[in-house]
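Below: a set of structures, written as structure tokens.
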Structure I
Amino acid sequence: MALIIDCDPGIDDALALLLAFGSPLEISAITTVVGNVSVEQATSNAQTVLNAAGITGVPVHPGAGTPLSGLVRASSSSHGFDGLGGRGSEPLAIREATAVDHLLRLSRSKRDSLTIAALGPLTNIAMAIQRDADFAQRVDRLVVMGGAIGSGNVTPAAEFNFWHDPAAVDVVLRAGFTRLEIIGLDVTGQVFLSAEARERIRLSSAPSAPFVYEMIGAYFDAYWRSHGVVGAEMCDPLVIAHLLDPEILTLSEAYVEVELEGQSVGRSNVWPTARYRDKIANARVATGVDPQRFFTLFLETTFPASTA
């Protein structure tokens, strides 16, 4: 399996990248997109995470700088001014967006063996579909972090990634991916990194541990200010964990659509096909999670205990 991670780092994106780097996954490339931060900052942040983990040889391809609609929506405030809680570098000066070109190229060379983990808005994926209608059929598996069966997190109706570019979500949902899996707030809200787990990271022997410990502090502060809870939601790492251990999540067949306008723009409407039998499933949606199994995998893979 060849893996492309399409992301908008973002603290939880950074944690997902580190989990992937510590695992046996074959990471072919990272592609970046506007979302939590600008695409210039996201590209710089991806490189910062690679450096913190001591990873070389994984290319980073900058992607879309605006959503399909051209409407530049607000970035997330949960990740600090630079997306990495003040640990990021200056945004890169990007001459050319190459993410879509790379997605199309790899989908041809790795036909039927390419997995894409989409951790941010779906703009790059939608643009690849618009450029080449056969793209979706060449991709073996698309795993998306986004949407919600219940409440949103940026509005009462919508989750951030879907809200940021609902037109792109609509293109993706209609494209006919053979294996489309959607991991939304209903399960990510059940995997909260605790203060104890953060301390475990500080004590780890992983090269990235000092960087991550400080970065997560900003994430904890944001969740305390916005929700009054100690901890941080592990949205994007759950996607990578699912690729590594399919027993972590329970998924159900569903027909999923997205609201494109109005007060509920970005809302994902999920129709379980076991109940709504007139609907034809276009995705499998996460409905349950084993938090303990997730955190055991995340910590043991990414931040092994120090032997000192």
Structure II
Amino acid sequence: MDRPDHSARYEPERIARELDWNLLRTFVALAEARSITEAAARLRLKQPSVSTALKRLEDRVGRRLIDRKPGHYDLTEAGRLLYREAVEINGSILRLSTLLRDVTDEVRGHVGIAVASHVVCPLFDEVLADFHADYPAASLSIAVHSSSEAVAEVQAKRAAFAVCLVRDRNPRLEYRRLYREYFGLFCGPRHPLFGRTGLGPRDLAGQATVSFDTDRLQDVLKPVTVMRAQSSLGETITGTSSNLEEVRRMIIAGIGIGPLPVHVAQRDVEDGQLWQTPPYENLPAIDVHVVWNPATVKNRAETALLRMLQEAIERTPMEARTYG
């Protein structure tokens, strides 16, 4: 007896013809949630409806997408692959109305930018000012994220581009170094080392520290981690945040010595809110990049701003884009 032929079940044309976009939208929510209940809440649907949608999608693609059992909820290999593609499709569809509204003689599009916390870059500010002068009818929104979240926004086509730190480069994205900053160690007015001159590594020995969530040897701020270790600071980290403003808050409050970009901390040093501690030389350099998705169909405003930023980077020597 011949075995039934299931190959047609995975035929690409059949899947493209029969796949309902709403199923993919539901799957994106399922993939980003920790349970079907959480996904249903995000979608404002009832749990049985979401479960049914998942089953229908798995039937359409012929693969199990989520491994579910008591105490376990995770994407299968097929689920991870589908999520990667579905996120980009979702971003493209969400952008359709924006692109259609942009069909006018005047550039009126909206530009969404994902930015890591407290990006301080005069060149970037100049480009934004020039863009507004050239295209006053265009609008901007700047959302602050951790660097990894900013990249994810670009990959998902929810942001025109990101300005952030970069650890691992995604071959699907484009990168340009926008500027370089140097990190130093600082303490606040309540700290016993505040205002003291002639400090050396021995004075820092055993002192508690605050830092960034990404201040780890395997992460994007590895040079800062090495600086902390070489400064003889204690291993106890008394506070962390992914937001530079919150790290600064904890340093000023005296919770511990912590790293900040030197050019960002300069005003606080002048105002008596921060005091720099050793080391004073050979400070770690961190590069901040512009990241965009070449597969994203951009409106005219997005295209214009990204072009202006790239041109500014190309005509400005790296020395003039190095701060601190």
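Could you figure out which one of I, II the value 3.9 for distance in nm of label points 7 Å out along Cα→Cβ at positions 264 and 296 was computed from? Mind dumping the intermediate values first?
Working: I: 3.9; II: 2.2.
Of the options listed, only I reproduces it.
Given a computed value of 2.4 for distance in nm of label points 7 Å out along Cα→Cβ at positions 248 and 280, which structure among I, II does it belong to?
On the way: I: 3.3; II: 2.4.
Computed on structure II.
Could you tell me which structure in I, II was used to calculate Cα Rg over 2.2 N^0.38 Å as 1.23? Walk me through the numbers before you get to the answer.
Values: I: 0.92; II: 1.23.
This value belongs to structure II.
Rule-based calculations on the coordinates, nothing more; no lab input. Keep in mind that what you see is a predicted model, and the values were worked out from it rather than measured. Cβ atoms are built from the backbone, for glycine too; each structure is taken alone.
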